[in-house]
Structure I
Amino acid sequence: MKTIGFVDYYISEWHANHYPAWIKEASERMGEDFAVRYAWAEEYVSPVDGRNTDEWCRVFGVERCESIEALCEKADYILILAPSNPEKHLAYAEKVLAYGKNTYIDKTFAPDYATAKRIFDIAKEYGTGFFSSSALRYGAELADAVGSKAMLIQGGGSNLPEYIIHQIEMAVKILGDKAVRVRVEKQGTVQYVVTVVFADEKQATLLYAPSYGFSVCVEKEGGETAYIPALSGTFEGLIADILRFYRTGEPSFCPAETLAVMKIREAVIQGTEKLGVWIHLEQN
């Protein structure tokens with residue numbers, strides 16, 4: 001059996017509560033033998049539902065580890081969670097990546113571009129394979145958007161800093177990692193319109209509102225347009241790609257895209273305080 005260890009800020013949260021079953025299903029579907037067997041959480045009691053780490057471990061048949069180090073010694077592969085607390089990821093990554101075991105880091109990958117770059121540097125130092133992605137990258141219908149020069153993406157979630165990652169991930173997947181400037185405008189009190197201009201005259205407009213579902217409109221080079229009203233297979237695709245990566249150590253897309261996503265996200269958050277102002281992105 002190939003064992004996976006969960007590292008989390010508090011373990012009883014939406015991702016940790018769903019991933020074990022999804023990993024089991026994907027593993028069986030792929031003819032693999034992956035299973036979540038270990039867990040460590042910095043906070044013992046979850047603020048989401050009040051369940052503590054020992055209770056969570058009993059429910060999911062997982063061994064609680066007393067430290068990140070103990071988990072990394074036992075598990076074959078590591079999955080860093082804390083999806084709502086990206087500010088925790090650097091400290092976790094500093095410990096986990098030193099073990100050289102293939103690691104997935106949940107979205108949102110990092111709180112800012114500099115931290116994201118630092119995590120990549122740590123992984124390079126230890127020769128550790130890792131990747132991170134929003135599940136929306138794996139929407140099956142995005143195949144219809146390949147070759148687009150312009151995208152209009154709408155999506156929601158409880159807050160923009162955490163959930164805008166999904167729209168940015170889709171834009172970068174289709175339009176590339178060469179974003180050059182970002183502008184944010186506001187409608188009402190909680191709705192935002194974000195414009196992202198890429199090299200080669202490509203452009204994405206991201207519409208954020210808490211109640212939106214995710215959908216995409218695209219325009220291709222010849223003027224052909226398409227509407228993608230919903231995206232399917234997102235988490236199924238993500239989990240399958242995590243397991244494939246654990247086995248091969250090779251991400252399915254260029255790591256530069258993850259850094260581009262983080263750079264754009266940081267500019268979007270800055271733009272909410274500088275409405276209507278173009279924020280130019282440094283090119284590396």
Structure II
Amino acid sequence: MLILAGLPIGDAADASANLKSIIEKVEFIAAEDSRKFSRLCQELGIRYSGKIISFFEGNEVERIDELTKLLISGKDVLVATDAGMPGVSDPGYRLVRAAIENNVKIKVLPGPSAVTTALLLSGLPTDRFCFEGFAPRTSAARVNWFTELVEQPRTIIYFEAPHRITESLKDAISAFGADRQAVICREMSKQYEEVVRGSMDDLLQWSKSKEILGEITVVVSGFNPEDRDIDQKSIIESVLRYESSGMSRKEAMAEVAKSYGIAKRTVFDVMVAHKSGDKI
């Protein structure tokens with residue numbers, strides 16, 4: 001059997017009795033980080049006797065065959081990532097596919113989730129949401145990534161590294177606008193948990209105010225179609241005013257998008273329509 005273990009994202013006390021029982025009995029443990037797994041077991045006051053097999057992003061592909069052979073031979077393998085659920089921005093998905101292809105039974109041990117925990121803490125709509133994984137590492141890729149999400153109507157959730165959060169928020173603002181509502185959840189369920197709610201600009205100012213450490217989950221409000229009902233005349237006048245002050249058309253549109261809290265693409269479409277004499 002392949003067992004996917006949902007581990008605590010911070011507070012070890014969140015671990016279920018079922019999780020602790022299976023860890024103590026399972027024969028093989030595919031762990032993302034053996035030291036962190038051992039530390040968790042110490043915090044839980046349990047001992048494991050199963051063989052630890054290293055299983056992380058860098059060796060995931062080469063470990064699939066080894067773990068699949070164990071499963072086919074009738075052995076139980078528990079997959080444990082550093083925190084949360086295997087396969088969700090962590091190794092696990094490929095092994096699940098291999099297990100399915102070989103008719104191996106799969107069991108999931110439900111546990112804490114950074115995605116749904118942040119969603120509930122955010123206070124933003126929970127009826128529809130999407131999880132986008134980690135934001136890209138480079139600025140150009142992030143801008144394109146955020147731009148594709150600008151008119152996503154569902155609440156958006158993604159992960160970001162603490163050392164990139166400030167630059168990442170700047171890129172997010174260039175796409176979403178400074179006024180889009182968002183929330184940062186840092187170190188959830190841990191001693192120094194922090195939840196920051198406000199506009200994208202509010203979050204940017206917070207990120208600049210101190211050294212940011214720990215795990216970060218960002219939640220962004222979805223696009224409201226009513227935002228398209230904007231005063232096109234005012235947008236056109238604002239762009240032309242910025243241009244007359246010496247800005248390029250591109251700079252002017254970016255500044256107007258920021259001030260209105262709308263996507264740059266929206267301003268671009270308005271100006272194209274203005275030039276052709278059409279209305280959006």
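Here, each number is a calculation from the coordinates, and none is a lab measurement. Note that the structure is predicted; figures quoted are calculated from it, not measured. Cβ atoms are built from the backbone, for glycine too; each structure is taken alone.
Some notes on this structure:
- Among I, II, structure where helix-only ellipticity at 222 nm (-39500 (n - 2.57) for each DSSP H run of 4 or more, over all residues; to 500) as derived comes to -13000: II
- Computing distance in nm of label points 7 Å out along Cα→Cβ at positions 85 and 157 across structures I, II gives 1.8 for structure I.
- Taking mean projected area of the Cα convex hull in nm² as the criterion, the highest value among I, II goes to II.
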